[in-house]
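Just so it is clear, none of the values below were taken in a lab; they were calculated from the coordinates. Quantities reported herein were computed from a predicted structural model and do not represent experimental measurements. Cβ atoms are built from the backbone, for glycine too; each structure is taken alone.
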Structure 1
């Protein structure tokens, strides 16, 4: 990327807040207005479990399969406009996604350079630090990397950059550092870009989606956001003109506080001080974010561990009319007795009072009694539970029926987090020309105060 004494703001957009977000957002963000960089966040904790199960079935899987299809619709637009695309859609297999994108570019006759970042997948390294403490059954183990690998890829000339598990904000801070020439010690600038990245990462959630004051604006189809990031790390949050939703200090504050805890927002590259963030409404759909201070990052990286926790089954009983609590107690007693010989490891009952007094219809006179069972053995939460419930059809409470026939049990996952030293991770940038660049840990770290 080019640099000047007074560089113009870097326009960074977002087209995905999760795996399954609006499919057309990539095309919309590229066609509805100018961008320098387009990012996409696909990796929630649950997504890592889903991708882990995909990889069990097919070692070549493990990445967000929707992303190549989204990009295929508008790859020529990416090439024509010179937009850099940075995404963590690589999931557990960034190399595999990068190769698929190369095939896509060749098929379209485009010479778009593709690079990717690796090192987050600790299962790929049998000697990974702390592995002995993970316990049994770990399906995925991924460190949350920072943005310096992305920076290296972009500085080498890559136009498409794929990562695995990086912090959501790293997609933006890594691109900003590449554009403005920041180094790892530029803590205030990096912190500003991290805050901008955090505001962008959940897509339409910062443009009015999921916002408590949703009646104040037309949020039927909110546009996806973008940030105009300055060389000092400050930013203006906005969206393409004419798109739905709104960008206000209220929507920005709501996203700023989303999934954050103390004032020190810890990241692998920098600690952003959220208590220094200042917001100002500069105009319609334009909020200036400035004043962010940064501190040296911690010496450790967060590691997300996912494992299969067992199998889960569910039955929902419909209770109609009078004596709802007594009917619920009867069902519970009957099921408990029927399963006494081999009860599930865990059974959770919940009575949801959706019924109304003197209701005009059967539906509005009905409550729901939900039974959720969990066990390591799928048989313990499968047909036995369903059969025991159905057998009460003519021998239970008056008006017995279920919302649906009992289904097959499904596996469920458990997510936990641990930490490893930053020095223990093999953060690597795989450049478009095939060169590998080792990304060193931050030169200065500091343990944040408790």
Structure 2
């Protein structure tokens, strides 16, 4: 049975209306979820460990005598690494090495303190310091993502964060050994088998056992997303992520099966994930549709893929690759593949994307696991103003100012003039008192 994915054409009169229908996604959360999350956060804030333990027993069916009993030791994490297959260990350590190397280069490029002195001897600069403690949330249960451990913990480690605290739900005590092994490889300092809104609350407010952190990163379900949104301000957060997205710009030179599978790679995440193809070649789009229909029956998650493609997917015929790039900028996708024989020709035209994958051999899945750049990316069009998770998310910047006596003579009158204009006399006088010719007056 053919997959009923939308076919759009930019030359059609109704294109804009249909295009908006494809992109529409409501980020509004269920009122019942919001109310439940608010109750859980308030309870954990007041009762601490007791509330965390109660919710863990209720939601994850994990029995424990204390929250301390839910902490994983470094020995347990190391044992998990030693228990996985040699192939899994080699893949995990290779991926970690590439992710670490990329973020070390990122640190060199943007994560260092700097300063300079101007002509009058005034020192100006920026002091970059790592956060003291961060929490990373790792999904568990039906989904287990060791790659998320690497992508969240390694840039924090490279940034110099003092303590990395991981929380991961383990429903009915089922621990994923790859997740635990990844935590060891990535340098996680403490790990707790706690999940959901209660884990976010514990990290944000602190309990007797789980330490309060400065920032929380990592994906989760609707309860986790709602909790992160609510605790923002008490702590920092990375982002509120929407459904996963892939946009493929294709000039017709890539085998259609490759593109079809790349569209599947995001559609298999969940029914709300979005997969879009933009191409100026109508015959090629037909070949991709044929590949989708032929390859889908063999996919284990075919029902999820079909629902995603039929609900939010699209194959869009454009007038040209230039127009395809312009439409891509309007979408600002999470993952953007330039499946072209000349990717470097089109990349300069693309302004908004979480990550750009250049050329037919650069499948998005390589970026998810082992290429090196971070796979935590802005979704739902937020790539227009947001960036991938990186070393800079685990650092803060402090301005440095040291004004010399000569500099005070230059800057003082400027500051005083502006301060008087704002009606802030104390500001003005503080600047004027440093002037050699100050007569003690004020306006």
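Among the shown structures 1, 2, from which was the value 89, 62, 45 of Cα extents along the principal axes in Å calculated? It must be structure 2, since only it matches. One of 1, 2 was used to calculate distance in nm of label points 7 Å out along Cα→Cβ at positions 74 and 170, giving 2.6; which? The read-out was computed on structure 1. Looking at relative contact order in percent (Cα under 8 Å, 6 or more apart) over structures 1, 2, structure 2 comes out largest. Assign the value -14000, calculated as helix-only ellipticity at 222 nm (-39500 (n - 2.57) for each DSSP H run of 4 or more, over all residues; to 500), to the correct structure from 1, 2. Structure of origin is 2.
For structures 1, 2, which has the highest computed value of distance in nm of label points 7 Å out along Cα→Cβ at positions 370 and 402? Before the final figure, lay out each step's value.
Values: 1: 1.6; 2: 4.8.
Structure 2 comes out on top.
Taking mean count of other Cβ atoms within 10 Å over residues 130-137 as the criterion, the largest value within structures 1, 2 is that of 2. Of the structures labelled 1, 2, one was used to calculate distance in nm of label points 7 Å out along Cα→Cβ at positions 146 and 434, giving 3.2. Name it. Considering all the candidates, the number was obtained from 1. Structures compared: 1, 2; top value of mean count of other Cβ atoms within 10 Å over residues 18-25, i.e. the largest, recorded for 1. Once distance in nm of label points 7 Å out along Cα→Cβ at positions 274 and 426 is evaluated on every structure in 1, 2, the highest one turns out to be 2.
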